[in-house]
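Right after this note come the structures.
All of the numbers you see were taken from the coordinates with simple rules; none came from a lab. Remember, it's a predicted structure, so these values are computed and weren't measured experimentally.
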Structure I
Amino acid sequence: MNLLIDVLRGSYRAKIRETGLDKIKTFGAGKDISFINWKIYITQLINQGLIRIDYSDGFKLKTTPLSDSVLYGGKRVSLVDVTISDFEIEKPKPKQKKLILENELLQKLKEWRSELSRQKQVPAYVIFSDKVFEHIVESKPLTNEDLLKVEGIGKVKSEQYGSALLAIIQGYISSQNHIKNIKGQTYLETLILLGNGLNPSEISLKRGISEQTVYSHIAYLFTKGENVDIKKYINQTDVNQVEEAWLKANKEMSLSAIAENMMSPMEYHKIRLSLAVILKKLQAN
């Protein structure tokens with residue numbers, strides 16, 4: 001249900017992008033309707049027998065024999081319209097908001113683990129313990145490097161499940177407009193837009209940040225092990241020239257210091273990206 005609602009509301013979380021659901025014609029068709037109202041409407045459709053939950057197939061929503069009259073016969077469906085704003089809802093305090101976020105994220109991680117344990121036919125704790133999930137929810141890692149710092153996740157577990165875990169965390173964080181000030185969130189927003197095919201100039205306009213800031217995000221994401229195609233913006237000649245100037249500058253990290261030692265002028269964003277490649281190579285060695 002959550003996935004269906006996210007598609008209707010136009011969410012760009014990882015699972016939607018990976019499965020191509022952001023390309024279908026109904027993507028974003030219901031973005032003017034709130035998440036909770038969609039949940040109420042779909043629940044009513046289930047109660048009317050027009051949609052069913054297939055518990056044997058990953059809790060997928062599927063049509064029923066009654067669906068045909070609506071889909072192909074033009075039958076109209078009556079639903080109760082509930083406006084959430086009509087109710088008196090106590091606004092959660094900041095601490096409560098954090099707890100809500102952590103509980104929702106924890107639930108998504110457990111759902112993924114449950115499905116994986118069913119596929120592998122092993123107990124859930126063999127994949128990850130609840131304690132590890134609690135550490136993940138607390139630290140909310142958004143990159144491969146951050147994930148390796150989580151207690152209980154070693155290199156083997158990271159290689160096995162890292163991509164899936166990051167997809168869940170990144171997807172959830174990016175789909176929640178009310179979540180702010182999470183460490184690394186600004187880089188995540190840039191990463192998602194890069195994944196959607198936007199170039200640095202377009203990201204700069206969309207996010208209201210400078211193009212130089214976007215390039216600094218790309219450099220950061222690259223050094224953190226994210227799948228960023230840095231060769232779109234620099235080539236090996238650029239890297240070699242920057243490395244030579246960096247050594248002349250006694251490995252000074254200042255871009256201006258490196259620029260002063262360049263044989264020929266180079267744009268600052270290229271120096272920054274080249275330096276990211278050099279530093280990552282040194283880390284690997």
Structure II
Amino acid sequence: MSLLSVTGLGKSFGGVNAVDDVSFNLEAGELLALLGPNGAGKSTLFNMVNGQLAPGSGSIRLNGRELVGMRPRDIWRLGVGRTFQIAATFNSMTVQENVQMALISRERKTFGLWRSAGSRYADEALALLDQVGMVGQAQRACGVLAYGDVKRVELAIALANRPTLLLMDEPTAGMAPQERHALMALTRRLVIEHRIGVLFTEHSMDVVFAHADRMIVLARGKLIAEGDADTIRQNPRVQEVYFGTGKTFQPHAPLPEATLSHPTQGGRAP
């Protein structure tokens with residue numbers, strides 16, 4: 001049984017099929033990259049997996065359990081973590097306190113504990129920070145950290161819930177090339193150690209091809225390609241999306257210019 005099984009997933013907005021009959025599997029210990037140009041449906045798919053959007057059709061199963069119809073916090077407690085394109089931490093709190101708050105939330109002890117919160121789960125928070133290389137900065141405020149370090153803290157926060165599935169939305173956005181690869185190498189190590197499945201979106205193709213085990217590609221809501229790095233590089237439909245031939249993936253059907261990330265002029269890519 002796959003860790004995550006998505007079958008026939010669909011979502012429409014005002015007659016536009018943002019996600020159209022998408023199916024794929026994700027295994028434990030695997031990094032699966034979700035690719036596609038702007039407007040392909042990546043964020044919509046992410047938001048359906050973690051319960052922020054209700055699918056119009058289809059099934060999302062985690063270890064065989066149906067997630068459709070569940071609330072985001074209930075899905076989170078089943079072991080679905082998420083990081084965001086813009087890192088979300090409490091800037092005025094220390095690095096350690098940020099992780100402690102995630103641990104307190106995991107144990108459902110958020111309310112009525114403010115006086116003693118500073119001492120709760122301190123050791124576990126430090127252990128998580130050690131895993132992401134941030135234990136030495138545990139007492140610094142998040143607001144003074146370099147952006148790459150904030151992303152590491154966010155990863156520790158996501159790990160606080162002991163996820164079996166981690167959704168990472170543009171995990172290396174805003175980072176320098178060396179930082180990007182360091183973060184993804186760290187993620188891979190944690191995935192292997194804890195047998196976590198990772199579904200991530202990413203616009204930096206060097207990161208994707210260096211670290212993803214497999215890739216799936218969306219265009220206009222449809223799944224158009226799936227495979228390893230070589231398979232995706234050589235797929236002509238993927239080349240149409242990323243290199244702007246101005247065609248859809250159905251022969252002789254013109255693609256409306258408004259839907260292209262890079263509109264063509266005179267039939268030729270700029």
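Structural remarks
- Computed -17500 for helix-only ellipticity at 222 nm (-39500 (n - 2.57) for each DSSP H run of 4 or more, over all residues; to 500) - originating structure among I, II: I
- Entry that produces 7, 28, 33, 22, 9, 2, 0 once P(r) over Cα pairs in 10 Å bins from 0, in percent is calculated, selected from I, II: II
- Comparison of I, II - label where relative contact order in percent (Cα under 8 Å, 6 or more apart) is highest: II
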